[in-house]
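Take a look at the structures below.
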Structure I
Amino acid sequence: MTRGVPSSRVRLGLKENWRQFALLVLVNAFVGGMVGLERTVVPLIGSEDFGLVLRTAILSFIVTFGLIKAFSNLFAGGLADRFGRKRVLVAGWLLGAPVPFMIMYAPSWEWIVAANVLLGANQGLAWSMTVIMKIDLVGPRGRGLAVGLNEFAGYLAVGGTAFLTGYLASVYGLRPEPFYLGAGYVVLGLLVSLFLVRDTREHVRLEMEEHSPEPNPLGFREVFARTTYGDRNLFAASQAGLANNLNDGMSWGIFPLFFASFGLGVERIGILKAVYPAVWGTLQVATGPLSDRWGRKGLIVGGMWVQAAALFVTVLGRSFGFWMLGSILLGLGTAMVYPSLIAAVSDASHPSWRARSLSVYRFWRDLGYAVGALSAGIVADAFGLSWAIGSVGVLTLVSGAIVAVSMREKGRS
C-alpha cells in the first residue's frame, strides 16, 4: 500500500502520475538490459569457451531461463496482491544481483545455467511489476500506451545492450568485459526501486471503486482456467504470447549460431541481434497507443504474420542484407503484437483479478522461451539450423490464424 499518500489524493491517469510512471520506465530499461547481456554473447560462450557441440546443450540456458521466468510470472500477481508491488519488484532485483558476476567468472557451463535460474526470477518478478504498476497508474484508459512505453524501454535496452556486448566482445573477448554493464544495471535498478518507486495498490482500489463489482470473486484456479482456456479472448492472447516468445527463444539461441555458420563475426552478429529488439522496443511507442484507437485484434494477427514472414526471409536469405531485413521485420511484427496482447488481457480482466490474469498470461507467454529453445535445439541437431528457424515460422503463422478465428474485438477507447 502507498504509505503517506491519502487515498483521496490518488488519481488515475498518465498525466496525474507521470513522475512515478517515468521512474518505472527507467527501471524497466535496467530490467531489459539484464536480459540483453545474453542475446549476443552467451550462445557463443557455450560453443567457443566451453566447446559445446549439441545445439540442445547450448540452448539449455534459455530453457532454464524460460521455465523459471514463466513460473515467476505465474506467482508474481498473487505475490503483488498479497505483499505489494514494490516489495516484489525489489525482490526481483535482489535475485538478479549475482547474475552478471556468475557469467563473468563461470568455470563451467553449469554456472551459466544456474545464473539463468536467477535471471529468470529477476525478469519474472521485476518486469511483471513494472507492467502491472504502470497499468495500475493509468487506469482503464491508455493501457496500450502504458504497455507500449514499458516495453519500449525494456526492449530498447535489450537491443542496445546486445549491440554493446557484441562490440565489447569483438574488442576485448567474450568475458568478462561485456558483462560489466550488468553490474551497473543491478546497482541502479535496485537503488531506484528501493528508494524512489512507490507502491500502486491504492490506485487499484480507486479503480475498483469506479468499476462494476465482481459478483463472484475468483480464486487463483478460476483465474488460471479462465485465462488459459475459459475466455476466448484470454485463450487467444495466451497462445499467441506463447508462440511469440517461442520464436523469440529460438532466435535468441539459434540466430547467433546460424549467422556464425556463414562466417559472420561477433560484432556483425551483435548488430543483427540489436536491430530486432531495438525496432521492437522503439515502435511500441506507436503500436501501443494505436491498439487503444484501432483495437487489439488486427495488430495481433498482422504482427504474428509479419513475424512469420521475417523468419522465412532470414532462413532463405544468404547475406547480411537479407538478415538485416529479417531482423527489422521481426522487430516490427513483435512491436505490433507485444503491447496489444498485454492490453487485450487487461481489457478482458476485472481489476480484482487483473494482476493474476496478467501473471497467467505471462506464464504461458514466457514458457515459450523454454519451448522454443528446446524444440529448436532438437530440430537443429536432427535436421539443421535452417529447419529449426523455418519450423518456428510455420508455428507463428498458425498462431496468428488462431487469433483471427478466436478473438473478439474489445477495449476500444
Structure II
Amino acid sequence: MSRQGATRPARADTAPLRELPTPYSVLSDELAELGARGLTRKRRVLESPQSARVTVDGREYTAFCSNDYLGLAAHPELIEAARQGAERFGVGAGASHLILGHSAAHHELEQRLAAFAGFPRALLFSTGYLANLSAVTALVGREDAVFADRLNHASLNDAALLSRAQFKRYPHAGLDSLGRLLAASKARRKLVVTDAVFSMDGDIAPVPDLIALCERHDSWLLLDDAHGFGVLGREGRGTLAHFGANSPRVIYMATLGKAAGVAGAFVAGESEVVETLMQRARPYIYTTAAPAMMAVALMKSLDLIRDGDSKRHHLQSLIGCLRQQLKPGRRRLMPSQTAIQPLVIGSNDDAVAVSEALARDGLLVPAIRPPTVPQGTARLRISLSAAHSVEDVERLASALKAIERAVPDR
C-alpha cells in the first residue's frame, strides 16, 4: 500500500485534559455534607465479649451503650448451651424454615416463646427488623391503612412504606389524634403500630389505651417490645405484663438480642396471624433460618429471664441512682423509668464532644443524632445493664457533672 493511502494517526491534543468526575462524585459530595453537619458515624471495634466493661480498639472502658439489659450476652450458661447446640445441630441451618432449616430446637423455642409471652403461637425471625417488615407487609396492603407513632423505630416505618398501605403518623403518644384518624379511616384493615418502649426516649407507650382504641375502631395493634421483653413485667414477660394488658387484637414482636442476650426476634399472636406470616411474609419465606444452636441458647435464656428478678431489681436501683445523681444538673434526663436514659444535649457537635470527653475518661456513651432523633435533640443515650455496679453509675454521673461545669452556658 502506498504511503498516500495510509491513514494518518490523529494529532495529539496538546491542551491539558479536563478532570472528569468519577462515577461516585455525587456520593463523595453527599458524604462531605454529612461531615459538615456533624452527622458522620464511625464504628468502634469491640475486642471483648459484650459486658459492662469492654475492650475497644485496644483500650478498656466502662460501657453504657449496649442493649444487654440483664447482662446475659456473655453468660456462661448461655455459652455452654450454644456449645451443646452446635454439637447437636452444627453451626449453620443450611436452608430457610420452609425448606429444611426448621430444626427441633427452633420448633421448641417457638412454643416456649408463645407460652412465655401469653399467645397461642409464635414465629421466629433472624432479626427484629425482618420481623417488623414481615408482620406489616404480610398483614396489610394497598386497600389498608397503617397508623404509626411519630417516634417509632425505623423498621416499623420502612415496613409501612413497603406494604403500600396508606401511612398515617400521629404525634408521639397522641391518643386523641390517633382516635380521630381511626374514626375517619375507610380502610379495609386498620393496623396501629408502635414501639412499646421507645428506643431513643425510653418512655413506655400507653398500651392499655391503645388496645381500647383498637377495640373501639376495629383495628389491630402491632406492639414492638424490643426494649421491654425480659426487663418489664412479671418474670420479665414484657410490656403487656407490665400493664396486665392483653387482647386478641395485639400482634406482639420482641427481639432476642437485647435483654435475652443472644440474637433474633419473634412475632406472637393469634393462630391465624402467625399462620398468615408463615405463608405470606417474604422476609420469612426467603431467609435462611438462624443457626439452631442459637435457639438452644435462647431456651436457656428464657429460664434465666424468668428467674431474673434480682437482676431486674438491681437494674431498677441503678436507674434510680442515675436519675438522682443527675437531678440538679443543667441538662436533665428525659422522663424514663426504663434502662434507656437519654440526656438531651441539643446540637450535633456538642453531643459528639461530650461523648468524646467521656471516652477520654474511659466511659463509652453514644451520641445519637438526626435522623435517628429529631433535629435539635441530639443526645447521649445512656443504656444501663444489670451488669453495671452502683459505682459505675456514680462514676458516670460525676464525669457528666464535671463536663457540665467545664462548659459555660452558651
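We did not get these values from a lab; they are worked out from the coordinates using the rules stated. It should be emphasised that the depicted structure is a prediction, and the values quoted were computed from it without experimental measurement. Cβ atoms are built from the backbone, for glycine too; each structure is taken alone.
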Mean count of other Cβ atoms within 10 Å over residues 58-65 - highest-scoring structure of I, II: I
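Quick check for you: by FRET efficiency 1/(1 + (r/R0)^6) of positions 26 and 370 (r between Cβ atoms, R0 = 25 Å, to 0.05), which of I, II is greatest?
Largest one: structure II.
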Which of I, II yields 27 [relative contact order in percent (Cα under 8 Å, 6 or more apart), calculated]: I
Parent structure of the calculated result -12500, given that helix-only ellipticity at 222 nm (-39500 (n - 2.57) for each DSSP H run of 4 or more, over all residues; to 500) is the read-out and I, II the choices: II
Winner on distance in nm of label points 7 Å out along Cα→Cβ at positions 170 and 386 once structures I, II are ranked, highest first: II
At a computed 39, 32, 26 (semi-axes √(5λ) of the Cα gyration tensor in Å), which of I, II: II
